[in-house]
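Student: The structures come next, written out as structure tokens.
Bear in mind these aren't lab numbers, they're just calculated from the coordinates by the rules spelled out. Computed from a prediction, not measured in an experiment: that's the story for all the values here. Cβ atoms are built from the backbone, for glycine too; each structure is taken alone.
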Structure P
Amino acid sequence: MILIDTSAWIAVYRDRSGVCAKRMADAVGQERVATSDCIKCELLQGTSSDQEWASVLRAMGELIPIPLSADDWIEAARIFYELQRQSLTVRSTIDCCIAQLAMRTQSTLMHVDKDFERIATVRPLKLLRLDTL
């Protein structure tokens with residue numbers, strides 16, 4: 001299963017050439033694609049019209065939802081804590097939540113966000129960086 005982070009979706013939506021969408025489709029292949037409420041929330045926050053809102057909501061509704069559990073929130077806080085202890089900074093607690101979901105479900109996390117690479121230094125996170133495919 002592949003969990004596609006907000007950063008990868010944004011790269012696809014912003015790329016008018018279609019190159020990022022093709023890279024994503026090629027990388028996903030026949031894999032199942034998952035999302036979370038965190039990712040939906042971040043994407044919806046960035047929409048610029050009711051039409052775009054509806055389009056994003058519809059697209060996210062077609063993916064496998066992975067809910068955050070109470071334990072996931074605690075593990076995400078632990079990730080943030082461990083990074084701080086090593087003087088590594090991530091910009092968002094939500095990124096720690098998304099990383100935790102990927103690890104719990106043994107999913108590959110597709111992204112375009114250096115924070116996940118920092119998280120991978122303290123946790124066994126399987127990453128696939130969209131912009132290097």
Structure Q
Amino acid sequence: MNILPASSITAGALDAEKMRVEIVSQNIANAHTTKGIDGKPYQRRIVAFESMLDAASGNPNLQSVRVSEIKRDETPGEIIHNPEHPHADADGNVQMTNVNVPFEMVDMVTATRSYEANLAVVRNARQMATQALSIGR
């Protein structure tokens with residue numbers, strides 16, 4: 001019997017937010033990658049979440065979250081004129097990534113705060129369970 005079904009739900013949210021932080025980190029790290037393995041500039045990745053039923057709890061009304069997919073943002077990046085860049089075309093233009101670092105930083109802060117909030121739920125649930133067990137002593 002699961003005493004704290006919220007713990008398994010929160011664990012799913014922690015995993016999802018961890019993945020979101022990792023993807024945002026990749027986006028920031030590749031913000032200036034103008035040529036990848038495929039020969040094209042890096043394209044921003046986006047994490048999509050979906051809700052799922054928590055079958056392990058035995059309560060069909062409890063839902064958790066998980067990463068449903070990681071997709072590419074197909075928005076084209078800015079084209080800048082820099083004839084000295086190693087990836088410049090014949091006209092001296094370079095196709096840049098579509099990563100907006102300030103936007104990614106906001107996304108990183110949001111994901112981190114969500115992770116911290118879910119971690120606080122786990123800590124509080126553990127503390128309540130410990131206090132409930134100590135009542136009978």
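Student: Any idea which of P, Q comes out highest on distance in nm of label points 7 Å out along Cα→Cβ at positions 92 and 116? Mind dumping the intermediate values first?
Tutor: Values: P: 1.1; Q: 4.7.
Of structures P, Q, the maximum of distance in nm of label points 7 Å out along Cα→Cβ at positions 92 and 116 occurs in Q.
Student: Given that mean projected area of the Cα convex hull in nm², derived from a single structure, equals 11.0, which label among P, Q identifies that structure? All intermediate terms of the calculation are to be shown ahead of the outcome.
Tutor: Values: P: 7.9; Q: 11.0.
Value 11.0 for mean projected area of the Cα convex hull in nm² corresponds to Q out of P, Q.
Student: For distance in nm of label points 7 Å out along Cα→Cβ at positions 100 and 124, which of the structures P, Q scores highest? Please report the intermediate quantities before stating the final value.
Tutor: Values: P: 1.9; Q: 3.3.
By distance in nm of label points 7 Å out along Cα→Cβ at positions 100 and 124, the leading structure of P, Q is Q.
Student: Among the shown structures P, Q, from which was the value 24, 12, 5 of semi-axes √(5λ) of the Cα gyration tensor in Å, for residues 36-75 alone calculated? Intermediate results must be reported in sequence, preceding the final value.
Tutor: Working: P: 24, 12, 5; Q: 35, 8, 5.
Label of the originating structure: P.
Student: Consider the structures P, Q: one of them gives 0.75 for FRET efficiency 1/(1 + (r/R0)^6) of positions 12 and 28 (r between Cβ atoms, R0 = 30 Å, to 0.05) as calculated from the coordinates. Say which. Numbers along the way, then the final one.
Tutor: Numbers: P: 1.00; Q: 0.75.
Going label by label, the one that fits is Q.
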